[in-house]
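Derivation of every value follows stated rules applied to the coordinates shown; laboratory data play no part. Please read all numbers here as calculations on a predicted model, not as lab measurements. Cβ atoms are built from the backbone, for glycine too; each structure is taken alone.
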Structure I
Amino acid sequence: MKKIAFLLDTDFEQAEYEDVNNQLKAKGYETTLITTSDDKQVQGMQHSDKADTFTADLFANEAQAADYDAIVLPGGTINADTLRGKYIAHQLIKAFNDAGKPVAAICHAPWVFINMDIAKGKTLTAYESLQTDLENAGATFVDKAVQQDGNIITSRTPDDITDFVAAIDKALT
């Protein structure tokens, strides 16, 4: 059974974790929720409103890319902005990227690629407000439901989750 890591901090867009997680589990994947937060209790958001809380399986400093086949980065403005500044998140994402494993980011999550210098030369999609940031970092921005460039898979919003999950599944089969 293939294993997928979900990496987030807290205050993430709930659908981009929960719906993606549920769809991937329904396809037979084993998933693990990993957080960079100091607390395993993490807060889901529905846009700017608090939603459900979830319990992470691991802290990021306990996780190893070698144990997983792919990593998924849910969005949410606060979550994505926090991950941009966390070295432990960068280390884990870099390990997946360096190994050529799928790195899938939705909504605001591609922001982290800018801070990691992964965006340069890539064709990416994301939430529309990231277009200028991604272009300034040397990426080509496209407005479509899902975009794959090598092992990097990006998507725009919760409306694109079905296409996002299909791209992750295809990359792993």
Structure II
Amino acid sequence: MRVYVPTTLRELAQLSLGPAPLPAYAVTPALREWYVSDDLEELEYAALVRAAQASLRLLAGDPKAPRRRVVVAADVPDGLVKADRNGEFDHPLALGRVLLTEVLPLARAASVHVDADDAEADVAAAAKAAEAADTGGDDDARFTVDGAEDHELLWYATQEIPALLAE
């Protein structure tokens, strides 16, 4: 199963992502129903976007991390993925969320998706506004968070991770 793991550049510098259970995003039945598409590529993109949104929340909690959203795409055995039943329909950010039952070695990664340098100011502002946007009613904060989503994540092959981290 293809999963999209939200992370940060600081966490990416480790040899693995964890600890387990590790939140990730995938094409779940609920995501299929919400997105109303049978196109697997579109559905996987929707899961990637969900993971990017979760990466922004990780940045909000780690002020030392470079202000770039990071998502690791990986193919893992179905047996390592379990549904995250905690509020899949209660909160929009939980849609498509799954849990990996083991630490994810970066050797399993298929690719890495990262914001370009020119997104850093918008991502930094969005990370600051994320809590206000999530906890209700602050339209300015929601607008700021949505502004980060205007930036497409760049695709990196796994062998490019060391150069990416050296930037």
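One of I, II was used to compute distance in nm of label points 7 Å out along Cα→Cβ at positions 1 and 113, and the result was 1.8. Which label is that?
Structure II accounts for this read-out.
On Cα Rg over 2.2 N^0.38 Å, which of the structures labelled I, II is highest? Mind dumping the intermediate values first?
On the way: I: 0.91; II: 0.98.
When Cα Rg over 2.2 N^0.38 Å is calculated for I, II, structure II comes out on top.
Out of I, II, which has the highest value for relative contact order in percent (Cα under 8 Å, 6 or more apart)?
Checked I, II; max of relative contact order in percent (Cα under 8 Å, 6 or more apart) sits with II.
Tell me which structure, out of I, II, gives 1.1 once distance in nm of label points 7 Å out along Cα→Cβ at positions 129 and 145 is calculated.
On the way: I: 2.5; II: 1.1.
The structure behind it is II.
A value of -9500 was derived for helix-only ellipticity at 222 nm (-39500 (n - 2.57) for each DSSP H run of 4 or more, over all residues; to 500); which structure in I, II was it taken from? Don't skip to the end; give the middle numbers.
Details: I: -9500; II: -11500.
Considering all the candidates, the number was obtained from I.
Name the one structure among I, II that distance in nm of label points 7 Å out along Cα→Cβ at positions 97 and 137 of 0.8 was derived from.
This figure was derived from I.
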